[in-house]
Structures are given as structure tokens and as C-alpha cells.
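Several structures are given next for inspection.
Taken together, the values in this text are just the output of simple stated rules run on the coordinates, not laboratory data. The shown structure was predicted, so the numbers you read here are calculated from the model rather than taken from an experiment. Cβ atoms are built from the backbone, for glycine too; each structure is taken alone.
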Structure 1
């Protein structure tokens, strides 16, 4: 009979393990409700050893949020192929995959959680928003966005955040409908802005020109025409 030998982890490997364990627990319950003892138990180490790698729960919490923010930002990365609306729909599906898998952790990231007021935590949230903003600009092929376009994109990112947070509280609307609705919301925000600005109008016309008859933007147009009639 052979006896298993526990492998000794290096410092960085152990830190990454603890971050992963914390993220897993934070995906099930609010970080406020997860204790260092639980994290230590799940990692198979003692409580004092956790403090050897992280000075306190807040530092571990922020490290876990950093990894979560990087993963969430990566959900906005999308190949620049095909119609814009179809790309945005794929992004929203991956975004809501993350939201569904990490509900309490997502809420903590967006609302601040126990680290509310922390400069580090606020910077993480801003980094996700900025990554999303840059990705959308790249899909629109715009290097120097006019003020109205920046307003549209940043407003849409905020709308996606608030929609996801509200959806988590009861999930009363089918997720797939919200994903499609958010893509429609982007087109609607752009259309309203285009009504005030010719540069936005040209951008909107280019977006719609590339849209297939069965695409998300065309679907929105059909729904609006139906309402009007």
C-alpha cells in the first residue's frame, strides 16, 4: 500500500490557491458571510497560515476581486468578425455566464462589498468598465470618440451592470431575453444620440448597413414598427 504525500506549495502557488478558494466561496455567498476559518478549511491549511500569505481578510478579498475583475473584463474580448449586434450578443452571453456563475462575488465587485470605499476596489471596478469601453470602441473602429459616442458606450456599460444586479435579485426575467434586450438598448441609445448629432448618425447608418435581416438590430426595428402600427 502506498501513502499519499502532500506536496509543499511555493508562496505564489499557495497565494493563488487561496484566491481561487476564496473566489469559489464568494460565488456561493456574500464575502461578508465567508470567514477566514472557512477559507482555511477549504484550502486544507490552518487559519494562521492564511494570515502568513495575506495580512487580513480584506487583502484576500481584494486579491480575489482582482482576479474576478480580470476574468470579467476578458468576457468583453470578441473577434471582430460579423455584424456588430451579433458580436455584442455573444459578449452579453459570456457576461451573464459570469454573473450567473459568480452571483454574490459579482454583486460584491460592483457594489463594493466589505471593501466599500477602498481605492483598490474602486480601481478594479473602473478597470472592468474601461476594458469594456475600449473593446466596444475597437469594434466600432473609432480611435477618437466624440463626446456623444463616449456617453452612449459608458451609459450602456452601466446599464449592463445594473441590469445584471437587478436580474440576480429574483431572476424574474429570462436571462436570454435580457441579453437580447441589452443589445437592443445599445442600438436605442445610439439612435437617440444620432437624432442630435450627425456624426453619430453616420455611425448608426454604418452599423445598420452591416446588419443582416435576421440580426438583433433588425429584430429591434421590427418590434418598434409593430408597436407603431
Structure 2
């Protein structure tokens, strides 16, 4: 993500330099003072908008994975639209140099407040979504981890009969409700104990024990699913 930001800041710097060239090289209205209070208000406002947009982009691009970057994309889009609107309002202040300074300040301040509120809300929304996503990862870890272990057991099955049992267990776990909570800790602990013994039986090629433990795991998985439905 940081490499992408390096390319982004290069483009940003080009536009900032271009803005300054246009601002100071362009001529003002004939017979009208160019560098008035209104001009400087517009210039400072646009420059602040440039740096504000850069900060928002940095906050988005500094994330270490694509999912977090996606959550923070509103920071880039809102700040980008804010930069465009700031450029429009600021340019009006710079072009209409006789404009009373207080008019320029009010226009720029109102626009700044609107986009600042939107950015704060976007940042808060991204933080909430990230927090929810992290909680979901924790709550689904048990089933996801157990599913991976069950799938691995299929490859370790030494006979077709054992492979059939491992596939039954794998399918039962794979299609179980992925969400866990404290109320399921007891039955999930039982499943873990049985599954550990089941894995040892598969490795030992003990078909009788494999079948017995397979049946127990299937019953426990079914009971867990029923409790999951009751908790929703």
C-alpha cells in the first residue's frame, strides 16, 4: 500500500505545483489589484485543501491490506471531492479579488466544516466496520480451524472405509454454523476433545474407534447447530 502512496504523492505534488504556477503567473483583471485579501484567502484555502487531501490519502494508503484500504476508500473520495469544491470556491475568491474578505472566509469556512464532518463520519464508520470484522474473525475461528483440520485428515486416511468417515466429519463441520459465542463453549470443548481422539484413531488406522468417534462428532455438531439456532 505504501508503494501506491508514493505514486499518489507524485501526482499530488505535480498538481500542487501546477496550481501555484497558475495562481502567480496568471494576470489579474485589468485595472484591479490582484493580490487582495480575497486572493490570499482563496489561495490559502486551496492549499490547505491540498494538504488535507494528502493526509486523508495517507491514512487510507498506510493500511497493510486491501480490505482495510477498501474500508478507508471514503476518506479518499470525500477528500478528493472536497478538494475540487475547495478549488472552485477558492478560485472564485482569487479571481474576484475585490470580493469582501469576510464573504470569502464564510464560504470557505462553511465548505471546510461540511467536508470535515463527512471525513470524521467516514473515519468512524471505517473503524466500526474493522472492529466488527475483527470480532467475526474471532467468533468464526473455531469452525474454520476445525474445518481445515478435518480436511487434512481426509488426505491422511489410509483406507477407503476410514476416508468415508473422515469425509462425513469434514462435511458436518464444514456446513456447521460458523459463529461461536460463550454459550457454545461447553459443546465446542467436547467436539475438540472428540476430534483430537478421532485424529489419533485415523492416524492409527483404528477403524472401530474411527467409526465410534465419527458418530459422536456428528451428534455433537448437530447439537451445536441446534443451539446456534436457539441463540439467534
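Given a value of 1.4 for distance in nm of label points 7 Å out along Cα→Cβ at positions 165 and 221, calculated from one of 1, 2, which structure does it belong to? This value belongs to structure 2. Out of 1, 2, choose the structure whose coordinates give relative contact order in percent (Cα under 8 Å, 6 or more apart) equal to 20 when calculated. Considering all the candidates, the number was obtained from 1.
Figure out for me which of the structures 1, 2 the number -29500 belongs to, where helix-only ellipticity at 222 nm (-39500 (n - 2.57) for each DSSP H run of 4 or more, over all residues; to 500) was derived from the coordinates.
Values: 1: -23500; 2: -29500.
Attributed to the structure labelled 2.
For the set 1, 2, ranking by percent of Cα pairs over 22 Å apart places 2 highest.
Looking just at FRET efficiency 1/(1 + (r/R0)^6) of positions 109 and 157 (r between Cβ atoms, R0 = 35 Å, to 0.05), which of the labels 1, 2 belongs to the structure with the highest value? Please list the in-between numbers first.
Numbers: 1: 1.00; 2: 0.00.
That would be structure 1.
Of structures 1, 2, the largest value of mean count of other Cβ atoms within 10 Å over residues 85-92 belongs to 1.
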